[in-house]
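Next up: the structures, one after another.
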Structure P
Amino acid sequence: MTDHQKVYVMLRAKGLRMTSPKKRILDVFLNNQDRMLSVADIAALLEGSAAIDNATVYRNIQKFTELGILESFNDEQGVNRYTVFEQEHHHYLICTGCGKIIKIPCVKCFWQTQALKNDFQETHHKLEVYGKCAECAAMKAEI
């Protein structure tokens, strides 16, 4: 069973009807798991085929986030971006040029040590590091 099929089965099991717009929006995310996507990015990737209005895109993204299919982030410009949620906790290096993401493992012992040292009880954490990927940095150097 492919990743796409697994997600569709899981959504059906949660009582969500799989409509054509839902499937197309999910396919955009599943085919771009190496990027953080904004609603504008999704609209651009959906262009050329039967149109899906922004309200439908927003509504479905919200539902997918509530169901734990997507996770959201606010980038440095305040734009909400989304990617497929993965069970294993990790952090991100995020390219501000193209939106590419690089997942890095979470070193939990660092957080726990700092929390204990400061008499702090952690409930959760999230780390995002912004910069330029190799391709974007090379393009900037060429200009």
Structure Q
Amino acid sequence: MSNKLKVLIKKAPGSEDLPLPQYMTSQSAGMDLYANVKDQVILEKGKIKLIPTGIHIQLPKGYEAQIRPRSGLALKHGISLVNTPGTIDADYRGEIKVIMINFGEEDFIIQRGDRIAQMVINKIEEIEWIPVDTLESSERKDGGFGHTGI
């Protein structure tokens, strides 16, 4: 019996030939997303482009999808995502698109079906704020931004 989370997915018109998001190894946390571009797109160095993936998803309530860069693209070409991780909320039904940026030294070509990002599904806990006048002390207290040294 499978205990995998069931998520509905719909392909955008014109993306029927692209694979569904998929794990590339048996223990991958993220599923690769594919570029749903008709013609090649040139992501010039220092520029930002919105690249569609060709998929719409319906997450169960209490879940999110995080869109993250692919480490190989980052290391080899300086390609990343502007808002990383990007969050896809459970009530979003539009096509998932990726805001890519080229930090590299050369223009980067995106072809149809290229693996451009990865998607990780996470359970989200809904919280209720409880206003108080004081918080319990900790060893760290309010130290931050390098408080432990280099």
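Here distance in nm of label points 7 Å out along Cα→Cβ at positions 104 and 128 was calculated and came to 1.5; which of the structures P, Q was it taken from?
Going label by label, the one that fits is P.
Where does the value 3.6 come from, among P, Q, when distance in nm of label points 7 Å out along Cα→Cβ at positions 40 and 64 is the thing being computed?
Q
From P, Q, which structure was helix-only ellipticity at 222 nm (-39500 (n - 2.57) for each DSSP H run of 4 or more, over all residues; to 500) = -1000 calculated on?
Attributed to the structure labelled Q.
For FRET efficiency 1/(1 + (r/R0)^6) of positions 24 and 112 (r between Cβ atoms, R0 = 30 Å, to 0.05), which of P, Q scores largest?
By FRET efficiency 1/(1 + (r/R0)^6) of positions 24 and 112 (r between Cβ atoms, R0 = 30 Å, to 0.05), the leading structure of P, Q is Q.
Could you tell me which structure in P, Q was used to calculate Cα extents along the principal axes in Å as 54, 48, 30? Mind dumping the intermediate values first?
Working: P: 54, 48, 30; Q: 58, 45, 29.
Matching structure: P.
Upon calculation of relative contact order in percent (Cα under 8 Å, 6 or more apart) from the atomic coordinates, which of the structures P, Q produces 19?
Only one of P, Q returns 19 for relative contact order in percent (Cα under 8 Å, 6 or more apart), namely P.
Read-outs: derived from the displayed coordinates by stated rules, not from any lab. A quick note: this is a predicted structure, and the numbers were derived from the prediction, not measured. Cβ atoms are built from the backbone, for glycine too; each structure is taken alone.
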